[in-house]
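Read-outs throughout are calculated quantities, based only on the coordinates presented, and are distinct from any laboratory measurement. Remember, predicted model here, so these are calculated numbers, not experimental data. Cβ atoms are built from the backbone, for glycine too; each structure is taken alone.
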Structure 1
Amino acid sequence: MPKIMPISVLQDANEISETCHQTNEPIFITKNGYDDMVIMSVTAYERDFALVDVYRKLLVAERQINNGEVLDAQPVFERLREKYGY
């Protein structure tokens, strides 16, 4: 569950860092009661970015399938075997 904190907590960077690493989730910072920024650990960022990258590639693949941009597997595998000797 995301954690929401007021901007005043930024005065204690160690607390924010510890919370980010303990929860491995983003912390939503508010300013005057409104969303202002998001802080997260590098681990959480890399995990989330990797998921976005996978979803983006799946979307491209789905569009290619829908547009008929596909190849027969057998000839592709044969070319790979010839190229790499498997």
Structure 2
Amino acid sequence: MPRADIQQEIRTFLTENFLFGQANGFTDDTPLLGNVIDSTGVLQLVIHLQAQFAITIGDEEVTTENLGTVKDAAEFVERKLIV
């Protein structure tokens, strides 16, 4: 799956579930934690990514490096899909 499609899926999920459909100023580089989601939202994002992309995300992989922005999350999912 192309990274652009992964990014779009993640962006859509976050916009619909956390931004109430209002994506003004929300880009693929917007820091997620504190701006878009809280710690509970991180768990919801992880559950969504696992279900949507049929991947497993370990507790040690839930980091800002992997899930800090939509771009980071898409790159992370892309790596998981290759493995």
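Looking across 1, 2, the calculation of mean count of other Cβ atoms within 10 Å over residues 46-53 that yields 15.1 traces back to 2.
Any idea which of 1, 2 comes out highest on Kirkwood radius over Cα pairs in Å? Don't skip to the answer; put the middle values down first.
Working: 1: 16.7; 2: 12.6.
Comparing 1, 2 by Kirkwood radius over Cα pairs in Å, the maximum is at 1.
When relative contact order in percent (Cα under 8 Å, 6 or more apart) is calculated, the result is 41; to which of the structures 1, 2 does this value belong? Could the numbers behind the result be given before it?
Working: 1: 20; 2: 41.
Answer by label: 2.
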